[in-house]
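Below are structures written as structure tokens.
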Structure P
Amino acid sequence: MKSYHRFSRSHMWFYQLPVSFAKLIVKHNKFFDKKKLTYYPERPQKSTLRILCDQIGHIFKYGFTNDEYYYYGLDVKGAKCDDFICELWSLDNLVYFQNNHPYGIKVTSDHDYSYNGCLRDKWIFALLMNEFGIPTPKTIGLIKNKQFTRPGEFSQSLSEIAKKDLDVMVKPIEVNGGEGIFHLKVKDGVMSVGGMVITVEQLGEKVGNGIFIVQSFIDNQHEGMKKLFPGAVNTLRITLVQNGKGDSELLGVMCMMGAHGAECSNWHFGGVCANVKSDGTVDQYGYSMSDKRVTKHPDSGVVFEGYKIPYYDEAVALAKRCMKSFYGLKSVGWDIAITTYGPIVIEGNDDWGLAAHQMVENKGWTDRYFKYMERK
């Protein structure tokens, strides 16, 4: 198998080596406490020396330690590190492909153009999706400099939000991992966040000098998705890649669920994610930071294996439709919710979570990844 020559190294690689080795020594327990860290306690594990050798090999290969080592199950005897791609490296590599994708990237001979901003700015993304006629949550407005702006209107005082009954999600326009998102309700002029009544002044303090998009809350989630965890809008992460033939290929699908009271279906907020197979059913295990590897949802008790995702084929078809509209991007992970009327697009991600995909499949993506994104 071709391996090391595929992984381009930055000019800083050599200088990162001492720092990475120091991290390996200082954070010894983070890398070698197998009983605490393993996701596969029932399987025979590698020796501490073997794990140390794996980490050293990873440092020489990429320039830094493998922080996803236990997520991937690489501590299990027989697991091959070369089958799995490091997410930090893949993000840098993907930037190269996003910025050198063959569809219309070159603006002039002197300047390149990146389409990533079309995804990362949620305000721009929402306006584009509306223009494309793709189903998304209704965009209510934008909060910037503690001013509220409805699409096509002039900025107004933040107090305008309290003048109509609303049930909305407020999201930073460049949010990563669900950070900063909150659920805002307005009823008869009274505003509340997480069940706590707030004033306009307190809302202003909450948003600070940030820029936030205000979108309608999805209150018609399909019962088949709500059953997984009723406290959040559970979504699919459908990751596609342009195949260079005017079409896109499916790389993988995850079901992302809320858990432990979190309103956001995100791994970093205690959520659970599970692989979804090609027939639209959930795989045997779900994964989370707190519960690690489980066969059923820790709150709802729903058994994962064989659970059917409603409108699965339609969701994949919608993601592929989106991909055609964003021809300038090599690969996108589309977050799609399922309503009673069918799939609806929440957002697109250029940094779509290679680590999570490999983790929930318990399978490395080296061959799959380099089929489409190997530099010539």
Structure Q
Amino acid sequence: MQIYLVGGAVRDAWLAREFGWPAPGRADRDWVVVGATPEAMAAAGYEPVGRDFPVFLHPQTHEEYALARTERKTAPGYHGFAFQAAPDVTLEEDLARRDLTVNAMAVDAAHADDPANAPLIDPWGGLADLRARALRHVTPAFAEDPVRILRVARFAARWPDFRVAPETMALMRAMVQHGEADHLVAERVWQEVARGLMEARPSRLIATLDDCGLLAAWGLDALKQSALGPERASVLETHPLFTDAPLPVRWTWLVTALRDEAALRALAERWRVPNDARDLALLVHRERETLRSAGDADTMLELFNRCDAWRKPTRFLEGLRVVEGEALSAPDAGAAVRAATARLAQALQRVQALDTAAITRQALGEGLSGPQVGERLRAARLACLQEALAQPV
């Protein structure tokens, strides 16, 4: 039985060595076991957990260890594979089924704590491609799994100075043209898109999906014109607004060019987008102009009511952040919009400080009830907003 550290942990260690990038942690390590059987793994104390192929949990670290395996395409889509895991499957054969050469490197487990200074097992030229900043497929079998298109796009978003190898892009285009990408499962699409949106340059996710024809195949050409589209993102992605933006905000930036509510809902349903991201996008779609201009006290109060800002202030503030980001490419670099959003944020903070419970008790003590209590509360909020508007931001 031989055990190897493979994949991302090895790649990231070499990225740190070659380019001075942050060293990888130990949280996400991928192990392959060569020359073993499921019975031998169980006898060594490993706990079987894999359903589709033999994967085991280490008895102490609980990290996943997979038996070396080969795979064969049996049906369209992500799940259409048959796997063979046997003691005679070599490490090189296992690495051959991986997506990119930079992910197909390995070191012996004895050197796992320092993989960048260990003898490197690199049968597919991953280190050369890493040094050349190339995202290149390992073998033509890449075309059998459409999720790999999304993974390449995500890696392009993570590493802005890496480029997709021409032959890999040609293969991705052929996959789209031949309909292999039609079999992508919604949950996997969202998983990869969401991870790509959280990378440093999500515009490269969109650019890569556009280059291979997948945006057009999905009917989503409009995303090229969004706040995260390749042409506009250079302004946003270098701005402090973007640095720690959460996923719902980034998703809303992505779909800003979809100006039809039905299209927003349909895409969210199609990709199983979480409710917080879907709802923020819909809020901004409905209220974009008011969020950009603030208005008088009555306008603000109605806006807060429509957006349920009393119960969900964080979502409202995220909506302000979205419209600020969208406005960065305006001639005034978004100054007018930032003035409006600052006014709205300050006004909301002041109204939230009202003791609504005390106002309600007083109204009830005066014999008011039902809509009368609601009107008293509305009047108090409106007066507070008028005072807020009289103060400088």
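Which one of P, Q has percent of Cα pairs over 33 Å apart, as calculated from the coordinates, equal to 36? Value 36 for percent of Cα pairs over 33 Å apart corresponds to P out of P, Q.
Computed over structures P, Q, relative contact order in percent (Cα under 8 Å, 6 or more apart) reaches its largest value in P.
When FRET efficiency 1/(1 + (r/R0)^6) of positions 37 and 157 (r between Cβ atoms, R0 = 41 Å, to 0.05) is computed across structures P, Q, the figure 0.55 traces back to Q.
For distance in nm of label points 7 Å out along Cα→Cβ at positions 133 and 237, find whichever of P, Q sits highest and give me its label. Between P, Q, the highest calculated value is found for P. Given a value of -8000 for helix-only ellipticity at 222 nm (-39500 (n - 2.57) for each DSSP H run of 4 or more, over all residues; to 500), point me to the structure among P, Q it was derived from. Source structure for this number: P. Sorting P, Q by distance in nm of label points 7 Å out along Cα→Cβ at positions 21 and 149 from high to low puts P first, with the largest value.
Identify the structure, out of P, Q, from whose coordinates Cα extents along the principal axes in Å, for residues 165-228 alone was calculated to give 39, 31, 16.
P
All of the numbers you see were taken from the coordinates with simple rules; none came from a lab. Bear in mind the structure is a predicted one, so any value in this text is a computation, not a measurement. Cβ atoms are built from the backbone, for glycine too; each structure is taken alone.
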